[in-house]
Structure P
Amino acid sequence: MTARGGATATPARYEIADLARLSGLSVDTIRFYQSRGILMYPTRQGRKAYYGPEHLERITKIRSLQDRGLSLREIKDRLEREAGDLATVTALRLDFDEFSSRIGLPAAIVHSLIAEGLLIPLTEGGRQVFGGKDIRMAELALQLLGQGLPFAELLALAKAHHERMRLTVQDAVTLFEDTLRVDPGTRDESEIAEEYESFLRLSSAVAELVSLHFERLLLATSEERLIKTAGAAELETVLRLAKERPML
């Protein structure tokens, strides 16, 4: 597929040498990951073996988890668990009333969460639909409230975050469109499907990148604030706990 401006998009499949070059791994390491069950085997056409963008994405995920201190066994368990969770998450399609009943919140509260950007339902066929990730977000919001955060202040924080992130998301989508979008008037179904899949892959990768960055920034800022405001009796304990906590 040719992107707008004449640039050629990344090919949809690679041989193992190409995957090694793109991922920065050796061919032996790629094969080792396959033998350990954390990287999918390639598809075969005759004697040729081909890898796709999903293999490159999986390697990026593996290396990210290794950087966070996880062993290959832990990585395999986590990837298998996420695959199972994803199957459950993507299968759910709840309308507003079903979602409100499922999470045990009055409709008025759910409307407030949506209005302030804490929940962002998708629209299918002119109706709002909710999935497993929406249930998880609602659970986390309730968890924060259970920790004593005031509802009004939490909504205000969510609204401010939503407005800032909306600008970032618009910039990201514009970048995707300028880089990958083919002629909007095309009627070639394969190009449309490839473009759509490219948008999904990029969206997923950027979402994880932003999530990891936000998590690290929040942790670093929280610890910095605790250290700056700790009294003499507290400082030693705070520094020790910071050193002993798992690396995120």
Structure Q
Amino acid sequence: MNKIPFILSVSMLLIQSCSSLYMPNVPNTPMLSKKDEVHASASLSLKGNFSFNTAYAFSDHWAALLNASVTDQNRTKKEFSHNLLETGAGYFTTFGNNKDRILEIYAGLGMGNSERNYLTNTSNGMVIYEAQEIRFGKTFLQVNYSSKKKKDLNLFGSSFPLNYGTALRISHVSSNQFLINKSEQLNEDNIFFEPVFFTRMALNNMLQLQYIGGSNFGLKNRKFLTAGNSIMSIGLVMNLGWNNRYKED
């Protein structure tokens, strides 16, 4: 009779141990097309990950990126926090008959940390029985393909131009410090393939509503740095320098 609770407890521990200590941020998809354009976006995922991305085109084909993300989850039996900061640069160009297609290639690096606490209920209240802490470095290579307005969405008697696109990102994440209950553990690394697709609805010439859906695939078999978190979020995007972006060519 006592075997069932024991098996259930072990199963729950195994499920928990497979959860990832890496929370992917929303890839930066600025859709730059000329010098001095500025992009900024803020997104919130279903798992409580807040991502902020910005980009600046310092020439007609080259741009710099800065990305940050924060997660802070407090559940009954698990607490999880995650911080990530990235910087990068890359090349962009427009093509097509009306120059309405955008190709962007970016590379960069970052650093971050995660903390995860598992709690149990005791006579003294909830206490932590396992504390995991990890600090990691990250490099990434990313290719974005996007399109300018193709059609309008008609809502409440108004027309809202739509943009769409995809981003294919390869990220290498490697821990440089990993502790469980303050005890040193073997470091882990993984290579993540992170494809995302996005749709943007223009609210005006500068502000857009964005939905992103995507996945996260780990190319290595790891216990803690696994592909346990998808990329799904909604947010706002602002672009300065898009004066003629939504006008017909």
> A value of 36, 16, 10 was computed for semi-axes √(5λ) of the Cα gyration tensor in Å, for residues 48-111 alone; which of P, Q is the source structure?
Replying inline: P
> If helix-only ellipticity at 222 nm (-39500 (n - 2.57) for each DSSP H run of 4 or more, over all residues; to 500) comes out at -2000 when worked out from the coordinates, which of P, Q was used?
Replying inline: Q
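For Kirkwood radius over Cα pairs in Å, the calculated result is 19.7, so let me know which of P, Q that is.
It must be structure Q, since only it matches.
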> Among the shown structures P, Q, from which was the value 2.3 of distance in nm of label points 7 Å out along Cα→Cβ at positions 32 and 64 calculated?
Replying inline: P
> Out of P, Q, which structure matches 2.1 when distance in nm of label points 7 Å out along Cα→Cβ at positions 72 and 192 is calculated?
Replying inline: Q
> 1.00 is what came out when FRET efficiency 1/(1 + (r/R0)^6) of positions 176 and 200 (r between Cβ atoms, R0 = 35 Å, to 0.05) was calculated for one structure; which of P, Q is it?
Replying inline: P
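Readers should treat all values here as calculations from the given coordinates under stated rules, not as data from a laboratory. On a predicted model such as this, the values are computed, not experimentally measured, just so you know. Cβ atoms are built from the backbone, for glycine too; each structure is taken alone.
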